[in-house]
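Listed after this line are the structures, all set down as structure tokens.
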Structure I
Amino acid sequence: MSVRMKGFSSYTRLEEALDKIVSRVNRVEEEIVSLNESFGRVLSNDVISGVNVPPFDRAAMDGYAVQASDTFGADENNPINLHIVGRSDIGTPPDAKVQEGEAVEIMTGAVMPEGADAVAMIEYTQREDDELEVLSPVSPGKNVSSKGEDVKVGQTVLEKGHCLRPQDVGMLASIGTTKVGVARKPEVGITPTGIELREPGESLEPGEITESNSYSLEAAVKDSGGDPSRLEVVPDEFDSLKESIGNASNFDMLLLSGSTSVGKRDLAPDAISELGELIFHGVAIRPGGPTAFGVVDDTPVFALAGFPVASLVAFETLARPAIRYMQGLPADRGRPKVKAKLERKISSSLGRADVVRVEIKEVGERLRVSPIRVTGSSILSSMTRADGYVIVPEDVEGFGKDAEVRVELLC
């Protein structure tokens, strides 16, 4: 039933809303990308190594490859004498084997010569021509990186659903991977709505405002792993909204900004309902309460609030988890979290989750957090100042001063 000019009689709780969204969102298919395009992508399959890393026993230090038993009992007052028979450089095989009483000069990363089982560090040796004095004993395997020490053949090095970090890309390279199977980036259309909106840089007449939400949402979609497309501003008129929403199937997800509250021109939920199925309208969060969600032509459609902060908070709490889920990630926000103590209390009301923008500072060795705002859906500067946010659950009436809270970091 339409809530225009009536107000919301009830709201969907945040967790319930997320459950409904995830139940109607589809995973995207796999695509193959080159190694240098894989950073930040989500693996569609386990990665199993076909090689050992390192592929041979190698020196972990500069020094001399020796038979460890030859060095037992060595010290500065009783050095062990060995004869140097060759050299092992990086990138080439050793030019000699090591037998009892012998040593081979070796560089860090070079192949261990046959017969050697340890490396005497150069700092604990003295050399005169081809004669070597060892001043400290080494045990078998000392200063040697063994074949397969890092990765063994057949080992699962990365699992399906893992978002690739710089170190993961390096691992893929180290096992010889050149092509990577990943989840395709969900394609997300972004439609700002409102007859009062003008593009950045345009002069404004009385009653007009600069359209910024689609730019924030575009960046937020990218940050979530999606592939955004900013679309033209649509007037908040029923036929125009229907036409725009009717193209939802061109994308994996459609985001509308505005036209979703309880005013005369808030027609987006009605348009979603007429074209498909409106799953809910009104979520028990602040800011972002007027958010609506539905499905049109099997495509999830979000109608986010028009105020900038409410739009971003609703995206963060509802659409971001959906985009992550589409790629095979958990249906959560995926933010790093820290615990900190409140500088002052946060008040809230039962039955609604408050998303509180906060600043973090270090006091001694502890983190302290200061609320910026709970209200103020239009104050975008409160988001630019925020290091993160604290969510006050629906069943909690706020947090007192010095309470320990969990902060989700916006970084």
Structure II
Amino acid sequence: MHPRISTPLAAVALACASLVHAQPATVVKIASLDAMSGPMAGLGLNVLKSFQYSARLANEQSWAGAVKFEVVPFDNRLSAQEALSQLNSIIGQNIRYVVQGASSSAVGLALQEAIEKHNSRNPGKEIIYLNYAAQAPQMTNARCSYWHFRTDANSDMKVAALTSYLAGQKQVKQVFLLNPNYAYGQEVSRAARSMLAAKRPDLKIVGDEFHPLGQVKDYAPYIAKIKQSGADAVITADFGADLALIVRAAREAGLSTDFYTLNGNNFGVPSAMGAAGQGRVKLISAFSPNSEPLMSSPLLPGFKRQFNEDFINGLGHNAMLMLAQAMREAKSVEPAAVAARMSGMRFEGINGPVEMRKSDHQAQQPIHVLSWEKVDDKTVVHDQEGTGLGWKPVSMVSAQAASLDTSCKMKRPS
């Protein structure tokens, strides 16, 4: 006899466990298509491990009933062209689910278009693209696709949260924009200019620089420009190895300017910041590791014990939670049935409730403003990269306030 179930979640878990005994397991392969070599390899491999970790939890806890997940790595080498080549291999292996995000929106946009074309030409063999980190707004606006689901906030949503917070920081008078030179970085620059003009017309933008993605080895010249500009704050959409090099160059130059980042928790960046970034680096994110229920959850410590790395892929974990729930409710692993279930779905994410908005497949969820601070076992429990510092919640924008209109005219399967 089963013990008394006290919560709906426990009831679901018990029902799923019963299904496991009643049905043979169906194995669903998920292609993890990110940069696993080259300058962004550290981030890509960390993300791969996190998806494998989430898949293991899903299998052990029967998130999708009798369905079991297997994550298969594919290296896109930070190249859209290589990503499309790897997509052909994924199709050839009959893998129907792809996760991508940490290797840029340039790769994401190329994948989104290619998957849309493949699906229109191959009914019954559709592929679903789960995007956990590629933040270009076009992906859920003008270039939206029914087969694309983004569990991260887009960069416009993050910049809106950032600029609302910055509007209250009256000590900041001058801002420098530093971003990678492709669609994502350009969109962040555009949004920051527009939103700051509306919210803080007195604030002056004293620099707006772009640099090649994953190619610059020495950011000292960029840091010198920031220093010369007299900026009080830097807004940057940089990520991975690029952001690590930027903050290291800023530390070595003794730059005391505050940094407002969209990706400051990326692999390698916390070590580069160290104590020099304390109180001066902010992160705008839909994932907050030091908010409940994660502060007291075994999820993050479990990953660290297994891999000796930090779990930063909270939005990828949300993609797995959403996918598993959709398969369980649809009673199918076929992408057509699963996509129909995920469109408009509400589910319990890693930091709380999430809605996958039906009109554009953009996740609707709170956005957090976090500050790089010392572990105190109260507001900061989880540090990063053995620094003794972690991300302290300082502000939160509700899901309703974080929501932005969409221009998406989604073409749904007939």
Structure III
Amino acid sequence: MIKHRYTQALIIIALVGGVFALGFYVGQERSLSGVPSQFLNTSNVENVDLAPFWKAWKILDEKFTPASSTVEVVKNQEKIWGAIQGLTASYKDPYTVFFPPAESKMFEEEISGSFGGIGIEVGVQDGVLTVVAPLKGTPAERAGVKAGDKIITIGEIPASKLSSDEAVKLIRGEAGTPIVITFARKGVNEPIVKTIVRANIEVPTIETEILSEDIFVIELYSFTATSPNLFRGALREFVESGSNKLILDLRNNPGGYLEAALDMASWFLPAGKVVVTEDFGESISPKIYRSKGYDIFNDNLKFVILVNEGSASASEILAGALREYGKATLIGTRTFGKGSVQELLPITSDTSLKVTVAHWLTPLGNSISEGGLTPDIEVGLTLENTKDGKDPQKDTAVNYLLK
């Protein structure tokens, strides 16, 4: 498996990660002495007492009675998958998840970037399943789903009882089939119930336009493997337009490949400048990612980046770096705050573990996870100020660049 750092907010689009092996031994021994040594190469297992686990296993084996005679007997291997799921849940991190065979296959299918669903990115914010962003041109966007919407129910199942990945499994499905989702939205008193028809989702990437005020706009919807080349082409259009005023619209961009964000930042920063730091905690030295130094723009560039609560992970990395070096001004609303790093690791040939391994820090050492990025100029969107298709955030950016 190719190793990538992937920053996207968990759920509808997947992560790609590095590889290592993790073992879990099952046998009749009820202490660590019965576990093969290669599975105990960690620093905190010496005093672990597995006797309660094996006692629970034995009691369930002997006493559990299914509700119906038609219920299939739980196989030992399924018990192991359940035990690992319980282990990962004990870390209380919504982005650390074990995928047994069926879920692992579904998760890997999502990596291709094309899947059946409604086209939303979701993550956990303040313990609540939240829409990070509806993807452009998808059923969710057409249905009026907005970044920041809280998911109350999926079908008749309360979202509070679901993990992020269980929610994804319910939302995804065959193209052409409907799914009913109930949302809560800030400023709206009543729940919002939407029936959305699933479709095959192709992840959009980039669009450009030139406004009448000679302002060039790049709308970037995701950080895919092809984004760097597409962004380079967009910058070429910008340079050839003769304008020195640029808006990069990262609203509702939930992230993607770290490598794409690094490449894009390099067009504005000298070689060697820190773009982001991967902080693994006290036990491991941090990894610093630096600009490649394309640095083609001079001080005449007037640059605004639009952000909102749907701007996450790679979007926050790029926007945070360019703001902290004084290259760009952020306008909009506070970003999502998805600053953790996951790796997808094989456990067996048909199961995998997605685990949080680090957190992103901006060049000045600010943690993206702790509240996201606050824009330099805050402009919220309301029903009133967005009537007739108005975009007060973009309008504010235009006025700022024309000063």
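Structure above, values below:
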quantity	calculated
Which of I, II, III yields 25, 52, 19, 3 [P(r) over Cα pairs in 20 Å bins from 0, in percent, calculated]	III
Distance in nm of label points 7 Å out along Cα→Cβ at positions 179 and 195 - structure with the largest value, from I, II, III	I
Which of I, II, III leads on distance in nm of label points 7 Å out along Cα→Cβ at positions 59 and 387, largest value	III
Read-out helix-only ellipticity at 222 nm (-39500 (n - 2.57) for each DSSP H run of 4 or more, over all residues; to 500), computed value -4500, structure in I, II, III	I
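Where a number appears in this text, it was derived from the coordinates with a stated rule and is not lab data. Just so it is clear, the model here is predicted, and its values are computed rather than measured. Cβ atoms are built from the backbone, for glycine too; each structure is taken alone.
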